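Okay, got some structures for you below.
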Structure P
Amino acid sequence: MTTYYVATLARYVLVDAKDVADARELGHAALHELYADTRQRVGKDVPINIKTVRPATDDEIEFQRSHDGAVAGERR
């Protein structure tokens with residue numbers, strides 16, 4: 001498995017996938033969840049227009065782990 005960076009113009013997710021097609025599918029689902037606030041605010045569904053799918057860099061992976069750890073610490 002490879003960690004992929006999947007992004008729209010405004011948001012991104014990192015997903016573990018076997019290939020680019022799998023990453024696009026998993027990323028779309030994850031981005032759909034991230035856009036829940038936007039859907040609620042505008043009162044309708046918003047399209048998820050993926051602009052980038054590529055392997056994530058080591059720095060991006062480390063940043064995401066650090067962020068996830070900080071958020072988990074805040075929830076305690």
Structure Q
Amino acid sequence: MSIGEPTSLQILLVWRDNKWIVLRNAAQVGAYAYRTHAVEMARTLAAEALAEGLDCYMLVREKDGRWEERPCPKPARGG
């Protein structure tokens with residue numbers, strides 16, 4: 001088993017303490033009052049993963065506590 005360079009990126013979008021938290025591989029990237037702003041950051045991270053040739057997946061914890069695994073959001077057009 002090789003633990004050299006990572007081959008995938010995990011993006012977490014989590015509702016916590018009345019705000020949306022975005023994490024990249026468990027390191028917090030930002031905190032946002034609005035989900036749309038958090039998703040925009042997730043799009044940015046997904047674009048970076050694509051540029052680095054990494055696989056990407058996203059875990060979302062909704063306000064009701066449910067967890068969902070989703071594909072990473074597609075990068076914004078024109079960006």
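Every number in this text was worked out from the coordinates using simple rules, so none of it is lab data. As the structure is a prediction and not an experimental result, all values here were calculated from the model.
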query: Any idea which of P, Q comes out highest on relative contact order in percent (Cα under 8 Å, 6 or more apart)?
result: P
field: Parent structure of the calculated result -7000, given that helix-only ellipticity at 222 nm (-39500 (n - 2.57) for each DSSP H run of 4 or more, over all residues; to 500) is the read-out and P, Q the choices
entry: Q
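As an exercise: semi-axes √(5λ) of the Cα gyration tensor in Å, calculated from one structure in P, Q, equals 22, 16, 10. Which structure is it?
Numbers: P: 21, 19, 9; Q: 22, 16, 10.
So the calculation was done on Q.
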